[in-house]
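Asks: Each structure below appears as structure tokens.
Coordinate-derived values only; no laboratory data. What you see is a predicted model; the values in this text were computed from it and never measured. Cβ atoms are built from the backbone, for glycine too; each structure is taken alone.
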Structure I
């Protein structure tokens, strides 16, 4: 897994956008006390279920890889001139 530029900031943006998607989809609502890894897993699983992203291989399905996958997902969905992509 190759680290991408601004991966931590991209993950934060993915969690922000993913949480809105999660709520709009009617899957539930995150609380401010929810652990970030729980949010990552829930958003990742919903995106896979909705066929928005391709699932990781079973042996690679862990939190660090899910974080990376969410960062890639948001980087592909941001406008090309977004500050996180420069």
Structure II
């Protein structure tokens, strides 16, 4: 099982999201810690991160370092890649 680690930026992103969506993201992240590669998609442009989770209309950008899922950014699909 992987451990989820948030960066300061990702925590700031999470604070700006509706509480209902925050809970939805938290539940999915807990589920995805068992097999993150199974649920993730590798990004083409590695400037913002290596992988992403798709949770409804939101995207969670992250890297895998050792046994940690390092959350880099969280945002709506329309604005996360800009």
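Asks: Any idea which of I, II comes out highest on mean count of other Cβ atoms within 10 Å over residues 52-59? List each step's numbers first, then the result.
Replies: Details: I: 11.1; II: 17.1.
The maximum falls on structure II.
Asks: For which of I, II does helix-only ellipticity at 222 nm (-39500 (n - 2.57) for each DSSP H run of 4 or more, over all residues; to 500), calculated from the coordinates, equal -18000?
Replies: The value was obtained from structure I.
Asks: Taking 19 as the value of percent of Cα pairs over 23 Å apart derived from one of the structures shown (I, II), identify that structure.
Replies: I
Asks: Figure out for me which of the structures I, II the number 45 belongs to, where relative contact order in percent (Cα under 8 Å, 6 or more apart) was derived from the coordinates. Intermediate results must be reported in sequence, preceding the final value.
Replies: On the way: I: 45; II: 34.
Corresponding structure: I.
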